[in-house]
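The following blocks contain the structures, represented as structure tokens.
Readers should treat all values here as calculations from the given coordinates under stated rules, not as data from a laboratory. Given the structure is predicted, the values throughout are model-derived calculations rather than measurements. Cβ atoms are built from the backbone, for glycine too; each structure is taken alone.
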Structure I
């Protein structure tokens, strides 16, 4: 059985969102570059204010749609049709942002400074990798399992350099990639991977391709945010929501209570200090499951020891 692990990048592999950090790359080359980054953050909020009020109505919490049903290939898109429509609509907001970055040539002509810039970011701790991730990745490769990154970040090159493992290649990194020409960004984005519904489509592609090549694949998806939930709930994968309440209780409560609607017993169990991973009472076809995890250590233990009673290391 081959494990195929698909992971989000920002705040799943990294400790903090790194899109802002990558956005500063042109200023590393030219500190006087205009406009300043605040222009783009203001532009994003303008797009949000313009489009968000017209968004399709979400059906929240998501698990109310499931009730006692088993999530299957037959009912998945029906159960979560409102969320898929909502995520599809959010493309307008994301395109409003990336189109402005392209219009003003924010990344145009940037040569391959990424390794140098990432060293700078690691040194000043604007980028940090989550504890346990690198040992987890090494464990995956030692078992000849397969690893993908599926992210709405803007650069394959950036993601690969941050992860810094020679076995991770561009073919296994999917993101809203800036286009390269002769080792320079031309300023344009692929604009194919912008939202949670886009991630779902790419996940379908990975599952289809790997199922052709391997006999007996077991698929896993790891993510931390609203954008990951459609993938975590996908019937073909074991979905893992990687959230440590001690790091961001507000985010944890919003996702598990407001967006997902988890039962209080599961939440209380997970909040215990010595508990690092639990399986949630969400039924999927083919014995796939949904998990809440605090650490990469606990995910490694689940995959390779089959243990869901993992306790946090002191």
Structure II
């Protein structure tokens, strides 16, 4: 989904209609789908995000309400509403710190333990009032009846129509990936835990050696917490912060190297990202993702 194209002047006017003492605005990292900036009103710091839909924002609010704690910092959502022309906006409190991917590589080693501890906090979050598996809505209900149903759904034409991209990717290679995923999914446990599903890099903030915020819960789901580990492993060659974290996690658990579930989840993440890139027409990202999926398959032989 393409991010909104909105003039800075329109954003400034919008904010001035809500807040009375805006001191400054500064750009912050933007995701693939949201336009974002930080601003100060009086002595309080906030982040404004604008998207084409509000579901991700509602999940951020849900995450703060149900999971935030001293050891799992999640920014409070102050306001969600309609910006203009059907766009949705979200105003949340700004957490101190930088994203993991913004840290110099020489500083990453002191963050691997705090990041791992935060991952454990996510996995141990109380989801007793939630139902289902897979991605959940702002009502806390997952879309699938089982974890395996979520995993294999990526090969279901009713969930992902791969046929429309026959000219953009090698159909035989894709069929191999999907076949392997279906086979590996048989070995994945029916675990019910909170999964961030896009953990690391630009969605974790840190300062002074501590994690200060876990943000963007739009992809969050109910399932096996190993999926968050898999996300770090899948992207390890893309970003130094992911490589450092993957190395640390491997040192803590040698069994990860031979985990069929970990391979399955990495391939699932790759296929999900591949589909998103194909839809968006991101040719370079398509090529990188296919190469990464191919590497996973070759390593499994």
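Looking at distance in nm of label points 7 Å out along Cα→Cβ at positions 212 and 260 over structures I, II, structure II comes out largest. Looking at FRET efficiency 1/(1 + (r/R0)^6) of positions 60 and 108 (r between Cβ atoms, R0 = 25 Å, to 0.05) for structures I, II, the greatest value goes to II.
Quick check: 14.5 is what I get for mean count of other Cβ atoms within 10 Å over residues 44-51, calculated from one of I, II. Which structure matches? Structure of origin is I. Of structures I, II, the largest value of distance in nm of label points 7 Å out along Cα→Cβ at positions 220 and 236 belongs to II. Comparing FRET efficiency 1/(1 + (r/R0)^6) of positions 164 and 268 (r between Cβ atoms, R0 = 25 Å, to 0.05) across structures I, II, the highest value is found for II. If you line up I, II by relative contact order in percent (Cα under 8 Å, 6 or more apart), the top spot, with the largest value, goes to I.
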